[in-house]
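These notes open a run of structures that come right after.
Every number here is computed from the coordinates shown, using simple stated rules; none is lab data. Here the structure is a predicted model, which is why all the values come from computation and not from measurement. Cβ atoms are built from the backbone, for glycine too; each structure is taken alone.
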Structure P
Amino acid sequence: MAQLSHEQTQFESKQFPISIVTDGLQSPANIGGILRLMEAFGVGELFLCESAVDLNSSRLKRTARSAERAITIHSFDTTLNALEHITNKAPNTQIIALEITTNSIPLAQLVLDSSAPIALILGGESQGVSPEVLARCHLATHIPMYGNNSSMNVAQATAIALYSINRQLL
């Protein structure tokens, strides 16, 4: 068994009906990492909301590894305005928060409508998904954790969520 080089690796090109909506993310490294994950998982649209991140930041670009060129990025002053834009374009969009709440369901138990697009909401590093945005979501899902921490890095959580969602949509 030998490791394949970048040039030898050929993956199927596929796009999934998923958009990522960030609710107050501020870290260029996290946003760059999320862009890289989006490109890897066939997710083509990022709605960057309530964020002052410079999309030309060298930290973001280093982490994204050029993935920002393959992703359509929309900036919105408020997350609620972004969700209105998304649902005006596709009224049947499933708006799902990646957040632990009193009503959230474990990610492994999430059942999606494969005929409807998905807007996956990611909360900010310190506050998570805002209460106003949670109220607009159809449901919330969380990643069960078994240690003492009550949260994980948003980019790591995004990787787990996109993998799980894509498995359902394949």
Structure Q
Amino acid sequence: MEASRIITDLLLVTLIAGANAAPWLLGHWLGRRDARPVDSGWQLPNGQPLLGPSKTWRGLAAALIATPLLALLIGWPVWLGMAVGGAAMMGDLMASFLKRRLGLASSTDAPGLDQIPEALFPALIATFWLDLDWIDLGLVVGTFLIIHLLLTNLLPRRLRSDDR
């Protein structure tokens, strides 16, 4: 594999990580202030929330602002950062939706389910512009999964709480 492709893959992992870190960082900085849930507290007939209280409009906005800025910093177009950030958040929302259907509480760790959609969706979107192949997709998703799992297990629980 060429060094330039490895660099592209690592830069994409950086963008995906930035999209996922921005809501968390803002949540820890601001706390629950102005943290309106995306699902507005809506519950399905079985009493389970649609997404849960930790998926907020503020967190989505943080990702959609931070990721294009990060794209600029690494020399990529703003629109690519926006596409990657939006796709990462769609993956995150889908994972939360699936976790609620499985009966898992908000902010419960679900290794694999928490990371794969958050990395796969933006990697698939980026494929159209970055000329990625299946090997690149596997490397991007696998690298993000490993980094996320390592950080999740190394950070104290109070720092890991999901407040997006």
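Out of P, Q, which has the highest value for mean count of other Cβ atoms within 10 Å over residues 138-145?
Q
Thinking of P, Q, which structure, once mean count of other Cβ atoms within 10 Å over residues 26-33 is computed, gives back 21.1?
Numbers: P: 21.1; Q: 13.2.
Computing mean count of other Cβ atoms within 10 Å over residues 26-33 on every structure in P, Q gives 21.1 only for P.
Where does the value 143 come from, among P, Q, when volume of the Cα convex hull per residue in Å³ is the thing being computed? Don't skip to the end; give the middle numbers.
Numbers: P: 143; Q: 112.
Structure P accounts for this read-out.
Have a look at P, Q and say which one yields 45, 20, 13 for Cα extents along the principal axes in Å, for residues 18-73 alone, as calculated.
Of the options listed, only Q reproduces it.
With helix-only ellipticity at 222 nm (-39500 (n - 2.57) for each DSSP H run of 4 or more, over all residues; to 500) derived from the coordinates and found to be -22500, which of P, Q does the value describe? Kindly include the intermediate steps, with their values, before the conclusion.
On the way: P: -9500; Q: -22500.
Here the read-out was taken from Q.
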